[in-house]
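A.B. asks: Just below sit the structures, each encoded as structure tokens.
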Structure P
Amino acid sequence: MPSTALTYTDPLPRLLTLPGVYRPQADTRMLLGALAREPLRPGAEVVEIGTGTGALALRAAARGADVTAVDVAWPAVLAARLNGWRQSLRLRVLHGDFAARTRGRRFDLVLANPPYVPCPDPSVPTSGSRRAWDAGRDGRAVIDRICAAAPGLLRPGGVLLMVHSGMCGAQETLALLARHGLTAQVTERAWVPWGPVLRSRRTWLQEQGLAEDGAEQEELVVVRARSA
């Protein structure tokens, strides 16, 4: 699948979003586009890591997949369940760490829009809205865990679709997935305006070499990895 520019232009789904739950944004749109292009047979087993409002999980369920969605935040779990009920779509939404809640299971498709924003605090937040985006000083605290877990989550021929910021290092993600035995590539790139979180950290990001002077846009990438 060749790299493309941002091509998915359908409106983002209008979903109930509770306080503290990540609202669907440009990264959600990119992953929805990647999901739309992915073959998905009825009854395929899908898991979404960090479901938020459930936007991606619900789109997969609408295509007939058997979907499990996981999130560490109770408000997100409640929002995804409510959105599934409102759309009359069957969705299994679980609270907790994705590794613990998926232990012993394998999937045809793994979807992930993990926290990926670099932050001065090296620890990952355990409460509050920041846990939806902050991911350590290099933004890879959750990305690296997903890369390491992917071989055990995927059935033979299964696919991981993950979106994250170019600040985190797309080549590092590809190399890590390859070391874990997956075939991976960047299938989509897009530049989007900085949001308030990045703007508030401009000086720190520049000091870390993660942003250039005067930067106003962030590159997002979709990574597709396939199990042998």
Structure Q
Amino acid sequence: MLERITVDEAVRALRPDFAVLIMTAEGLTNGPSDEQSADWLAGAAAKAADDPHVEAWREAYRAFGAKPQRTRPSVDALLRRADALPSINRVVDAYNAVSVEYALPIGGEDLDAYQGPARLVRATGDEPFDVITSGEPAVEHPSPGEVVWRDDEGVTCRRWNWRQCVRTRLTENTENGLFLLERLEPYSLDRLTEAGEELATRLRAISPGAHIRSRLIGGR
């Protein structure tokens, strides 16, 4: 999977400064949130601060027609509730804490739920995106031209990093994870790498036997 993930040229044309650090973690032993993951979230809240990277993401959203005041980039949404970050499970808590500490959008997915490789594209508008609405499964569709992550079955994350689908979400039963750490200028590639190393450290604290690999796409 790692070598087959791609970023489409239409996305590169929109934001040539985009880079994504892709990580796979195989052999995870996830579980309910615990004292350690709660400490990570509390530590992230203490370090949360305004960062120009957030505004860069708002500009990127506007570039493909989204309104970042209504559907916020993931890091913007997390920073706005840094003092009350929700506990989900140990792995999700780990990457949410790193996202807040580093002012960096990070997505976590269940690698085994993917159908074919992940790729970042501009949507045609007919791709399925599975959600839960009023407690029931439902299917939505992205807007034409929207930047989305997808696989062979449909959209896995809408509006670049705004909202993940139900099918590939990372749960307590996830054994193999995919993590997407996304950067725009002026965020440095060195800091992106540092964030990836910190996430890997926390994943190994949760699952000492996990096998972690990474690959950088983009950057200039």
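Nothing in this text is a laboratory measurement; each read-out follows from the coordinates by a stated rule. Not measured: the values here are computed from a predicted model. Cβ atoms are built from the backbone, for glycine too; each structure is taken alone.
A.B. asks: Quick one: mean count of other Cβ atoms within 10 Å over residues 98-105 came out at 24.1 when computed from one of P, Q, so which one is it?
C.D. replies: Traced to structure Q.
A.B. asks: Which of the displayed structures (P, Q) returns the greatest value of relative contact order in percent (Cα under 8 Å, 6 or more apart) on calculation?
C.D. replies: Once relative contact order in percent (Cα under 8 Å, 6 or more apart) is worked out for each structure, Q has the highest.
A.B. asks: Using mean count of other Cβ atoms within 10 Å over residues 26-33 as the calculated read-out, with 16.1 as its value, let me know the right label among P, Q.
C.D. replies: Clearly, the read-out refers to Q.
A.B. asks: Comparing structures P, Q by distance in nm of label points 7 Å out along Cα→Cβ at positions 18 and 90, which one has the largest value?
C.D. replies: Once distance in nm of label points 7 Å out along Cα→Cβ at positions 18 and 90 is tallied for P, Q, the winner is Q.
A.B. asks: So, one more: Kindly point out which one of P, Q the value 40 was derived from, the read-out being percent of Cα pairs over 19 Å apart, for residues 50-137 alone.
C.D. replies: P
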